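J.: Several structures are given next for inspection.
Please treat every number below as a calculation from the coordinates, not as lab data. For clarity, every value in this text was computed on a predicted model and none was experimentally measured.
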Structure 1
């Protein structure tokens, strides 16, 4: 009982977007409400089938973008198809993934036991639903449920782990933000953290492995990404692997880091570069593909690039933070010199 009270009275709240088909999963939505509220969450969401999906899409995307977490409830239906050939549920998931929101999916373990009006009426719909479930199981944390009471009990266990593994900014009432002189204390703690992080960065820079043991220059690195592939009249979500050189990866991001750059900006630049060659990548598996959109670099691939460039001594964490308190990255002196060597146009005339 004491634990529940401490959760409810917590100063900070976390907005969570619940994505589910409607009205068949209305009961499942309600089952998640109490566990979320008890853990300091603000549930939100919209029924995109209530109006034209394209009309509500900007509103839904804004809600997802301002949310701290994204929760999917998958029952027996895939949902009504949008003009893109994807359900609104699927589109909301893709948008949340592109915004790198922490995602959890609650998937019904036996959709055949659901009432007929909560199942896909056609074989094609059932296949689309099962394909979507397989995609979620590959990409995000998934948990199975069979009853609404069981879903509520499961959420009580899953939500604390989600919040512990993915710290979010959350929301604080404006009239509580600076109580008791806490503002000055917070600023002092931030300054202390920045000092300790700088000391840690300096220490780690001296312990990095010798350059001769690391890939660099024209050596290739494999990067995984997802994208929408357009083939004929269909739009499919595909997982693809591409290969680029370390020089290409560094050249994409280096000019941005002449001044401290955020990780989302760095990743977007890499995704734009990959997007220019993505059609060639996907045509190995989709020979009739004619367009590729929404390239999203896998988190592990972006982290591999970031960590490797740091190990090479080309980039370092800036003492500054972005407006969300996340780290910024900048070139080292060695990185600045390497950028000039790699990107500067060399003379073709021999002296």
Structure 2
């Protein structure tokens, strides 16, 4: 009787036989698979439990409140030429200081390098790279650009928290110094402008007084030459209404008479200061005194809000023991099965 089974059916039977033999072969190597799994799992466990844990300290920062920066706005008024600072203005300077290379370099040289044992054995660029891997300063939320975070990882949890708080404090100090420089520079520029105005007014008043003296001297010579000692009442009243033009002309002044002209000359020549006769001067002096009295380094100000200070972390961020053990278990089993398959294939070819 002929065998009418198809080649496909025969191929399936062969596959079923091979699969069964494969399972038997793997079962025969169960000890090998178990040993590989235990060995890899053990190595993973050793790594997970003996590796020094790494901790992460984090501080969260927000803009200051209006009351926090009120010291910077004392006496500031747009009408006086001093625009008040907004909380965002001050916070922008703080975040620039916080993210600056200057702050990071200062921290690197003053704090990080002294903390490294035998730092002279390492290249500074390597240590600088390591610090930048440990430290992150950023605004992670694009929807809240005012929200800033400072992260630092270290094997010493207390040190990580201390360093983060130190960085924030240094950024605050840099910001206060920058604010002092900005305010002082602004005040100095405006005070210089007012002083120039005052000097110009005084110079103009002095020139006008000198012009008046010159006109009076000329009029005195005319009065003396014509023998006019006292004013001629009718003629002087006629010209008294045009005194402004007489200052440049000089001709009507002699009608006042030599006696009056000498008296005015004596007063003008003995005048110690023209300040009382400059109408705009006192208001400018008042403004100058105000500018000089602006406090460029007020106390009790804050350039940011510390939403959450860096606390000493208790849970390490790595190594992730559960994940390492799970991966070790899977890899160990896979390695054991792979070796068992190779051994089974080698035996089947013999």
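J.: A value of 4, 13, 12, 11, 10, 9, 9, 8, 7, 5, 3, 3, 2, 2, 1, 0, 0, 0 was computed for P(r) over Cα pairs in 10 Å bins from 0, in percent; which of 1, 2 is the source structure? Before the final figure, lay out each step's value.
T.: Numbers: 1: 5, 20, 26, 24, 17, 7, 1, 0, 0; 2: 4, 13, 12, 11, 10, 9, 9, 8, 7, 5, 3, 3, 2, 2, 1, 0, 0, 0.
The value was obtained from structure 2.
J.: Right, something else. Here helix-only ellipticity at 222 nm (-39500 (n - 2.57) for each DSSP H run of 4 or more, over all residues; to 500) was calculated and came to -13500; which of the structures 1, 2 was it taken from?
T.: Working: 1: -13500; 2: -21000.
Corresponding structure: 1.
J.: Among the shown structures 1, 2, from which was the value 38 of relative contact order in percent (Cα under 8 Å, 6 or more apart) calculated?
T.: Details: 1: 14; 2: 38.
Answer by label: 2.
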